[in-house]
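S.K.: Take a look at these structures.
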Structure P
Amino acid sequence: MLIESLVRKTLSVKDHRVVSVRCDEGGLDIFLDRKGGRKLPCSVCGQRAWVYDRLQERRWKHVPLWGIATTIRYQPRRVRCRKCGIKVERIPWGATKSPLSLPLMILLATWSKLLAMEVVAKLFKVSWLTVASAVKQAVRYGLEHQESEGVLYIGIDEISRRKGHVYHTQVYDLGTKRLLWSGEGRTMDTLRAFFAWWGQERSQRLQAVCCDMWQPYVEVLRDHAPQASLVFDKFHLIRHLLQAVDTVRKEEARRLKKDHPELLQGTRYLWLKNPWNLTPKQKQRLGELEKLNLRIHRAWLLKETFRQLWTYKSKTWARKFLHKWFWWATHSRLKPMRDFAWLLRRHQDDILSWFDCPIDNGAVEAMNNNAKSISHRAHGFRTEYWFTTVLLHGLGQLPMPEFTHKFF
């Protein structure tokens, strides 16, 4: 097969022909031209129109053939469109202003989902900026063509971008397990920026939102999605409970340090782990400590009793259990447990919303780990823009432009 035939097959051009292919030390140059007498599509509306004139020659980097750097060279035409006026023709192998051909952009962007952009640049012997341009074009195209009609349940959480308490608010679609939006900060203005981008119409379609008990998030959700059920994530709730239990252990360890310094030494995970995850040795140690009637034992019993909340199928019975557990905790004479009990009381309705819409941020935590992996393999990102762009590219399930021939 001639190289010209191979180029036509991979580019799938209909209105253009391969004039010649030249190979020198700089690589492979593919010269294209318009087929004579054909109307060309307008770049704005797509309607075919007669050619008006031609512009200066442009070059597009193409997928390397047999490891040889390949460049497409063509003089774009301008067409006299009845609807749009005089416009540049639609280039089938890439955008007019982009230095990359569409197949090369798709190839580099696809590999960038699996590897760091610097690694992709070394593999294809291009600059980092070339790979970055491909990722930027892919994300722009994906955001313009992504499907958002079926987004009914979203999860909101934050991750750390770098040291110094620099956080990013992440908004996920809990239905398809994909990242919808990411923005720096964890303030009210940050979440307002998401709803400004998401729009009022799509916000009104939301049925439930799952998040932690971070008050700035709660206030914004009440304003922009009042019809959606607010469900507090049970994993964050358990984390607050475990922190209260651990605080009781620390206070009691300080109280017993003078007379019995080794009594609670190394027992942190005895009180925090699930009973079925304890080793035989840990179970034996826990059984011995239970006989001493310690304060930490009372806190541990409250923690284990609280698990029953998620076993109820009726919201009414769950509410009754929560009232009973609140009384036990507030009369336990353990300040950290009392504080946690009052936290439950303040957010009781939103906690019980789980029984109407049983969603949680378990998938969000998993996707946050994937987001951290993306950041780690690139050794971090200096700017908010690239951190957000790469996360959307890797976790957003954004559609890619379609092309007739695949190079991977």
Structure Q
Amino acid sequence: MNIAYYSHYFTPEISAPSTRIYELSQRWLEMGHSVQVVTCFPNYPTGTLYPGYSSRLYMHEFLHGIDVHRHWTYIRPPKGFFKRTLGYASYVPTALLFSNRYVKPPDVIIGTSPPLFPPIAAAWTALRRGLPFIMEVRDLWPALIGELGVLRNPRVIRWLERLELMLYRHATKIVTVTEAFRTNLIERGVPPDKIATIRNGADVDFWQPRERPADLLQRLGLNGCFIALYIGTHGLSQALTRILDSAQHLERYPDIQILFLGGGTEKQRLVRQAQEMGLKNVQFLDPVDKEMAKQFYALADVCLVPLRNIPLFDKFIPSKIFEMMAMARPIVASVRGEAAAILKQSGSAFVTEPEDSSGMAQAILQLYQGQNRARLMGEQGRKFVVDHYSRRTLATAYSNLIQEAIATHRRQ
């Protein structure tokens, strides 16, 4: 099969959608399929182009066996809802005008959301070419931006929800990343037999346990420290101020150090808040690539996974938990719902209520004071993700669904 994947994000960007698409694509290539990705020039999360790329209308690159079609989008630092939306929306016309000229005839087209704009381009292309269209739902967008207060205009939210439902109706198949998302769509009138859940996972061959990198410990001045790591986007969804509160609870244990690795709209505010609180046990570091992320996971004694205390987040599963388990790192997560159930089943995590800074601090302290237990939890997590959430297994399930979508489209 020739698979065309439309996404706003792709490697070398470090993000959940980039990792999902890249790792699935590698497994599909192993199966003998070909993959094309229609995407932007890499700029997430800083809103500045990555080294080696320049702004132009179109660029093709052959990246580890994947045909990558990159087209111009409006790129600016992620400040202000209007500019971010303009950047997202600019994906559609340039994908249709420029990248689509060079996309080899596919057998199926996948559009991944959020944002909704890549699925719009994917659905339009599928309609024009008479191809099956698979809508991939990684977040409940636009409901999420309404819950977070990013968008408050109810008319705009209703219009976006109508657009969302239109895409669901047009899709041959819909892939969700959690069972809770699938239930949500069914409750909103989407036929159950149209929806399949294919969760995120980890490339267990890439994310493997390794020794702590001594040179990195030395460079960061962390020799002899117990390290709690937050890695990922510094945004509205993560409630990272609660980790700062946890750091304040832990100040009397100077050996416990907390690292924030990544970037996002909230990072500068967090840095200022940490300075105002006078925290000496916190460091903020810039985003890194996948290879370097592996080094930081190996550095960590525990990984932190916080989410805001918003009911909608009970339906979410932060994809990074699978990488952390694959790296045999114990986890402290302030989550509920499906994510909490998976982590408890794995035996690799302490789970607290969302935004419970005291509970997170206590869990970190328990791992600090019981490091043999921490190692055992990490080993249990590694076994769990290998058994249940290997990206290779998930890619096989996705490949079967794609073939089913092609057959369904032909019958219709």
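All of the numbers you see were taken from the coordinates with simple rules; none came from a lab. Since we're looking at a predicted model, the values are computed, not measured. Cβ atoms are built from the backbone, for glycine too; each structure is taken alone.
S.K.: Comparing mean count of other Cβ atoms within 10 Å over residues 260-267 across P, Q, which is largest? It would help to have the intermediate numbers written out before the result.
M.R.: Values: P: 12.6; Q: 20.6.
Once mean count of other Cβ atoms within 10 Å over residues 260-267 is worked out for each structure, Q has the highest.
S.K.: Further question on the same structure: Taking 17.3, 53 as the value of Rg and Dmax of the Cα atoms in Å, for residues 116-243 alone derived from one of the structures shown (P, Q), identify that structure.
M.R.: Of the structures listed, the value fits P.
S.K.: Same structure, new question: Out of P, Q, which one gives -0.74, -0.93 for log10 I(q)/I(0) by the Debye sum over Cα atoms at q = 0.09, 0.11 Å⁻¹ as computed from the coordinates?
M.R.: Derived from the structure labelled P.
S.K.: Let me ask you something else. Suppose you compute distance in nm of label points 7 Å out along Cα→Cβ at positions 52 and 68 for every structure in P, Q: which one lands on 0.7? Intermediate values should be presented prior to the final figure.
M.R.: Working: P: 3.8; Q: 0.7.
Structure of origin is Q.
S.K.: Of the structures P, Q, report the one carrying the highest value of distance in nm of label points 7 Å out along Cα→Cβ at positions 92 and 236. Working shown, then result.
M.R.: Details: P: 5.2; Q: 2.1.
Sorting by distance in nm of label points 7 Å out along Cα→Cβ at positions 92 and 236 in descending order puts P first.
S.K.: Of the structures labelled P, Q, which one yields 2.0 when distance in nm of label points 7 Å out along Cα→Cβ at positions 44 and 324 is computed from its coordinates?
M.R.: Values: P: 7.2; Q: 2.0.
Computed on structure Q.
S.K.: When FRET efficiency 1/(1 + (r/R0)^6) of positions 204 and 380 (r between Cβ atoms, R0 = 30 Å, to 0.05) is compared over structures P, Q, which one is greatest?
M.R.: The maximum falls on structure Q.
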